[in-house]
Structure 1
Amino acid sequence: MLSSTEENYLKAIYNISERESGSVTTNNIAQVMQTKAASVTDMIKKLADKELVDYAKYRGVSLTEKGRGLATQLIRKHRLWETFLVDKLGFDWDEVHELAEELEHIRSDELINRLDQFLGQPKFDPHGDPIPNASGRFTIRQQTQLSDLKPGEKGEVVAVHHHDDALLRHLAEIGIELKTNLEVLELHAYDQSIQVRLGTGKVLQINPGLAQKLFIRRSN
C-alpha cells in the first residue's frame, strides 16, 4: 500500500510527462511538489524499488506500466470527486481542487465505482478534463486552443487548461464557463490578443496567455 505522498508523486510525474511529452526531471517534480530536489531523489528511489518508476541519472524519470496504472486511477478518483462536489453539492469549479486532493486517497475501489455509477459515468470533469474509466481509458474529443481560431470561427468552451483557482474565478467574472459559446471577431497583430463575442452578446478582449488555456470545440 502506498502512502498519500507516494501517490502524489506518481500523479505529479504523470501530469508532467503528459505536459512535457517525455521523461521528467527531478527539478520538474520538485517544482510541482514544492520541495527540494534531494527529497525528490529519495522518493524516486523508493518508487523505483517498488517498480513504479524507471529512473536513470541525467536521463530523468518515467512511470512503469504499473506506476502509470496507479496514477491513472488517482486521476480518475480526483476528477470523479470534483464532479460530485460541483454537480451534487453545489461547489463552484474554483473550490473543488483541494478537496478532491484529499478525497482521491480514499482506498475503496467499490466506493469509487459506485460514485461513478451515481454520477452517470461522466466522461469529463467540471474543468473539461477527461475522466478515465475503470480500465484507465480516456475519452478523446476534437478540441483546439482558442488561440488557434481565426476571425469568423465559432465554438464552445469545453475545457480549461492549467485551471488554478484564480484563473477559474477570473473566467467566471468575465462570463466564461464550460459550454459558453463564442465567436472570434478579430485578431490583433500588435499584442496577439483576440476579440471574441460570447453567446450572451458580450464582447471581450482575450490576452494570448488566456487564449492558450481555453479549449474550444469548433461549431463551424
Structure 2
Amino acid sequence: MGTRIPTIPIPTRTRICMTDAMLKLTAWLSPGFPVGAFSYSHGLERAVADAAVVDRDNAQAWIDTCLRHGAGRNDAILLAHAMRGEAVDVLDDLARALAASKERLLETEAQGAAFAATLGAAWGGPATPHAYPVALGIAARQHGCPERETVALYLHAFVANLVSAAIRLVPLGQADGQRIIAALHPATLDIADEAMAASLDDLGGCALFADIAAMRHETQTVRLFRS
C-alpha cells in the first residue's frame, strides 16, 4: 500500500484577499504598468553624484526618509482622500504644490497622465490627467478597490521604484535591493495606517536633503533619470 501524501488546505484568507480589485491594483502598481516610473529617481541620482548615498545603508536611510517624511507620506494621504471622493481639484492642486522642484512636479504630473491614459485605454474610465496619487485614487474608487490595501501597495511601489534606481546608481546588488524593501516593509504599513487616519491639515514634510537634491538635479549635466 503506497504512502498517502497529505493535502495542504489553502488558507481561507488567501482566497478572500485575491479579489478582482486586488488583481487590478497588482497590475496598476507593477513595474510593467507604463507610467514611466523607471525614469525617475526622486533626486537620488544627485545624492549619489554628491556621495551622500554610497552604499546600502545610505540608500535605505535615504528612501526611508522620503517614505516617512517626504513624498511617500504626502502621496499616501492624498491618495486616501481621493479614494473617498473628496474634491479632486483641491487634491490635485495640493499634490502639485507639494512637489518641491520642477522635476518632482514633472514626476507626479507625467506619471499621473500616463496612468490615466493607460487606464482609460485598457481598463475603462476617464483619461483625465491628474497628479499620480490623485489619478490612482480616482481609479481605485471607481473600481471598488479597498482603501488601506491601495495605499499600502502604492507605498510599496514607491519604495520599490527608488530601490530600483539605487541598484542602478549606487550601484547595489539585487539582493541588497530586496533587503532594503524588506527592511522598509513595516514602515510602509505604518505610513499606510497613518494616512488612513490623516486629514489634509497633516500634509507636509521635512525631507530637506532629498528636496534639495531634487532641485540640484535640474542642473546636473550627466544623468540617467528625469528627476
Structure 3
Amino acid sequence: MFISLLHNKKEDKKCLKKEPDVTVLILVYNGKECIMSTIESIKKQRYCGNIKIIVIDDGSTDGTLELLKHTDFDCNIRILETCHRGKSFALNEELKHVKTDYVITVDCDTSLHELAVRNIMKKIVNSRCKTVATAGCLFVRNDKESFITKLQQWDYTLGIFGVKLYQGNYNSTLVAQGAFSVYKTEKLKEIGGWQNCVGEDIVLTWELLSRGYEVNFESNAIAFT
C-alpha cells in the first residue's frame, strides 16, 4: 500500500464543459427519521447537470411511505413502492426507470457533501472508457456519538478510504459501495443489475471487473453515513 501511494501520479483536474444528467437511486426501508435529510442533501448539490431522484419504498412499516407521499416534491423526484422483497429487487425495479447515461446509488441514511455529485461525475467522465463505476468516499456521520462510532470512523478511514485509495491507482477498486457510487447505466443493465444476495454491491463490482471493466475511486466525492 505504501509503495503504491508513493508512485501515485496526480491526475490533471479537468472541468466538464457540460455536466451530464444523472439519476440518483435511493432505497428506503423504515427510514422515516433519515430519508428527508438524504433527499435534501441531494437537492443542495452544486451541479449544473439535471439530477433526477428515484426513491423506492421497500414495504416500510414505520410510516416512511406515507411521509413521502404527503411531501410536495418537484418533478425531478419520483416515488415508487414495492412489497418488502429486499434491497436487490428494489434497486433493480428502480433501474428499469433510469433514462440517463449515469446512475448514482445513495443509501437512505447517507448525506452528500454539496460537491459530492460534481466530483464523482468529473472522475468517471474523465476516466478511461473501460471505467464503468466510481466509488465515493464514505465517512461516519455520528462518529462522536459513542466509543463504538469512533471505532467505526477509524475503520472507515483505514478500510474504505485507505484501501480504496491504492486500489483505485490500478483501476481495480474491489467494492463500489452501494451507499455512494456512480455507474454507467448501460453496463449495469448489461449484467442484469444487482444479484439477490448479501453484499450485493460487492458481487456487482466483481462481476464488472470479471468482464474486463475498470472501477476506480474519488477521494473528494464525500458522503456521511
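Structure above, values below:
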read-out: At a computed 25 (relative contact order in percent (Cα under 8 Å, 6 or more apart)), which of 1, 2, 3; value: 3
read-out: Origin of the value -8500, where helix-only ellipticity at 222 nm (-39500 (n - 2.57) for each DSSP H run of 4 or more, over all residues; to 500) was derived from one of 1, 2, 3; value: 3
read-out: Computed 17 for percent of Cα pairs over 31 Å apart - originating structure among 1, 2, 3; value: 3
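Bear in mind that the values in this text are calculations on the coordinates, not laboratory data. Just so you know, these numbers come straight off a predicted model, no measurement behind them.
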